[in-house]
Structure I
Amino acid sequence: MEETMRLVFRIIFFISVIFVIGQPLLVSADVVDQQRVFSVDTTYDVSKRSEVTATLRKMSPQLYFYIENDWWNGLGAQEANAVLASLSQIAVVFERDVYPSLTGLFGYENTPGIDRDVHITVLIHPMREDVRGYVNTADGFSRLQAPRSNEREMVYLNGTYVTSSFAVSYLAHEYMHLIYLNQKDILRGVDDDVWIQEAFAELAPLMTKNRDEEEQEYLAKRVRDFITNPRDSLVEWRNTSVDYGVVSMFFEYVREQYGIKVPQDIVFSNKKGVDAFNEALVKNGFKDTFADVFQNWVVALFLNDCSYGKQFCLTAQALRQLRVAPYTSFLPAFGTSELSFSSQTKEWAGNWYKVSGGPKGQMEFVFDGNGQVRFRVPYLLEKASGGYELRIMAIDSAQHGSISIPRFGDDVTALILMPFIEGRNAGFGSSASSYFFSWRISITSGASQDSGAGISAQIEALLSQIARLRSQLATLQSGSAQVSCQALQSNLFFGMRNSDEVRCLQQQLKQDDVYPEGFITGNFGQLTLAAVVRFQEKHRTEVLAPLGLTQGTGYVGPATRAKLNQLSGLTK
């Protein structure tokens, strides 16, 4: 009997060992007030540290919120309570709206992941002011593979911004990086270019349900980033605010024009970058290539008018008034008018140039591009009868092209050029080469160049025009062009034209002594942009500080409008 019992116990023990060996190791969940040491990125940490100690201050069904101890201990009681309240709200919105929306569209992060815990760790620590958050792809691997891994599915947020209105958007951005890492790197073995990874992260805050107002505000913020340099390359990634602005504008355009299925299929493709983009277009029945999409986007940024075709406008509320202002050249008005121009650009970067003026006659235009790359040159003819006509210049293998425009100055009043380089499909990084291009223009007047009477007539016409312009300038400077204004209710930005709200903005800027030129034109140009920056910095406490900014942006958003309306005595 005793021998039998021993045998039974041995069998039970053996079965138990097999059961334990056959099961994954049990991992205990983190608990509130637990402390851990985390590796952090020295380039982002405000003190350039490589490690921080943090405490789990709040948790939800899907999120662990760890807060770096020194930063937390430096908060006052009211600030600490505000942070905790914000984290509670972030968790609710993330789990209710962001997580189901993004996983439903693009799949999941690696879950339960290397730590066998379904929670996503959010580490909050002080970072450089220009950084909102980041991810470290090494965290998804063991320390044997990546020595500085924190061995968990994890994102990092800047403590400065966890109480801002964009905090959920910043978390959605970083969470999308975890999804993309899993779908591309882990499941498909694709190490994609940074620009397209960031493009999807920028798309994420705009794809979450029940957050329409916040999404439009986030998009409006990216408009402000974009307009500081719309000629920035889409694919070169230097991690600047302009980079985020460009990829955000481009992918919002893609979403509007081609629907969400194209971005979805890019994520689920075994290809990378532009190749994945082209594959997704074909899969969804589109004849356009990535180059066609880019060209239409460049044209849409100038026209932004659906009457020319759906592909030439932006429909999101925050983008409806967005138009890129071209660099403008005015040709002399006498005899044979000539202009030579040279510049440089990078792969997949937009450019906008306008040529007007000159004598009435035949325009000859010759384009020369660097032969190492492939240029595409769409252009618009501005018609005297109103509107624009889109054409594409024929460019040969040596990157030369030419066009002739008869009756320039009569039928056609201006030429708008939008040259860009059809670049590589992949392999982009933080530094891209620049390539030169140039053009030559000549316009020969229909009248004889030796005709003294003709020249005299042109001189008289010019003098008359100068007199009219001087009169208009005097009117603008005197302020007699003022309009009756209501409270500003729309966001205003560089490039807007002939807008009554811009006229009201200019009047208010003039009254606040930040707009010495005082032109009331309705056009939001460089002078108005500089005046708005001065206004924002003059009233930085109320306009910039609540947004975590130290310098004016030139974008008239809700905070700037509120201050302008307050000073003018107008309310919404």
Structure II
Amino acid sequence: MNGGEIIAKVLQKQGVKFLFTLCGGHVSPIFVSAQKLGIRVVDTRHEVNSVFAADAVSRLTGIPGVAVVTAGPGLTNTITAVKNAALAQSPLILLGGGAATILKGRGSLQDIDQLSIMKAVCKYSTTISKVKEIVPTLEKAFAIAQEGVPGPVYVECPIDTLYGEELVRSWYGAKSKEEPPKNLQERVVQWYINNHAKNLFAGKESVNFNTPLVKPNYPKHSSSQVDKAIAKIKAASKPVMLIGSGAMMNPQKANELANAVSKLGIPVYLSGMGRGLLGKENDLQMRHHRKDCIKESDLIILAGVPNDFRLDYGNHIGGRKFISINRSKEDLTKNKTPTLAIHADPQDFIIALSQKYQGNYGSWLETLRARDAKREANINEQANAEVNRGINPIKLFRDLEPQLDENTILIADGGDFVATSAYTLRPRKPLSWLDPGVFGTLGVGAGFALGAKLVFPEKDVWIIYGDGSAGYSLMEYDTFVRHNLPVISVIGNDACWSQIARDQVEFLQSDCAINLAFSDYQNIGKAFGAEGVRVESLDQFNAAVIEAKTLSRKGTPYIINAIIGKTDFRKGSISM
């Protein structure tokens, strides 16, 4: 059994169903062996998308997604996606090829100090130096990725730890006893090579796959903490709860969390992976004027939400009482000390809270709902406004919203256009919205969609692209076609990096580097065997939505290239 086969068996034992890669000779034994064991191997057109796909699988299943990439540039191409996963607190395993252990630092092909690079972006990074270390190293990697605050783990897999011993020895040039060295220098070299090979493969036949799986360890709340929180909630007449990605680290409990939130009866704002938790319509969920609500509240509950730029570093809360529940000690008290700090899993805590407390905040809810309704009416007015050309993007989403089926997953990849969708589209169920997270990364679209469609093949998976962000990953339509993954994309095409343009033009009086073209992006999909259409009116768009759903359910990926006009809907949206 070679090293690649050993890795594949470990992945199978850990429950890995999908392996994402872009092929490379350094790592071929891993994905070839994985495929033989029934793990579905999906090869992408750029390494970064293999990691984005693994990230999506992690978020949707709770089992760390796995990507394998070749050495050097194959690995460095993944850094943005790895750091995105780290900041999104998403567990994943990245297996990277490496130079042969015997040639490290000697100028081998693609040999760089990969560990130093990856330590800066990963929760944990390590290398395999002997074949017998593969199993314990990977088991430790899976444990670390999931424990405490989840995150990405990098494991370097040198090429000579992956291939068979006989082949590796032939690469080394190690001579057999039948071919004795000719002189002292050759004798010394052969002794070193043979000794290195002996140590490299020593104990490989005794690898043990029977150790029990380690259950992830993370901080737990106490019953007294639940009681303290209840006392503060009972003393409040206008509580509000903010639920973010930090409360969605166990996807299997998503529905249980949704039921718990409904029982508590506290008005709630959802963000990140929390979006869709309460379905399309729920009287407790507020969508607008979060800042105003916080300022009027007498108790704020942050469940997996730090006081970062999204809450103006705690300035939105000001001097008000607030409870913070977070797995991360750093995020728990970031920028502001909570009235009650609970270092625990927010999901488990809210579920436990709902078993002891149920509230009713009728008048407070009515005030918030009335304000939401007024904002919705204002959005409708803006949706009906004329634009300079093409389709009003707000109206586009207003028309798309009722056409989305209950089994729909939305992937957010872009700036201005995608942020507009966040105000207007309503995720149908828990785990039905994926966005990059706090890093604000462009380019997640195709990789996230790839992972989502594999996990939920029966669901419609829509990528909401800006025309800028689409440029990062449209080539993956080749992957969608080759692997029969019929994803749908809507590209908001205004020939501009609009989120940047809004403030750059006003502040700097320059349109330098912000203009694009009204390109025929749909033809990129067609080049690979997908379908698509360019639309410039609402009638054309609505017809395209029907066609996209019909063809995707027959196995054909689709691109809607929607020409959109300019609005002031998100004026002044710059973040710092």
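Determine which structure produced the value 6.7 for distance in nm of label points 7 Å out along Cα→Cβ at positions 194 and 554, calculated from the coordinates; the candidates are I, II.
Only one of I, II returns 6.7 for distance in nm of label points 7 Å out along Cα→Cβ at positions 194 and 554, namely II.
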Q) Thinking of I, II, which structure, once relative contact order in percent (Cα under 8 Å, 6 or more apart) is computed, gives back 12? A) II
Q. Computing log10 I(q)/I(0) by the Debye sum over Cα atoms at q = 0.09, 0.13 Å⁻¹ gives -0.74, -1.33 for which of I, II?
A. II
(Q) When mean projected area of the Cα convex hull in nm², for residues 394-529 alone is computed for each of I, II, which one produces 15.1? (A) I
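Coordinate-derived values only; no laboratory data. The structure presented is a predicted model; accordingly, all values stated were derived computationally and were not measured. Cβ atoms are built from the backbone, for glycine too; each structure is taken alone.
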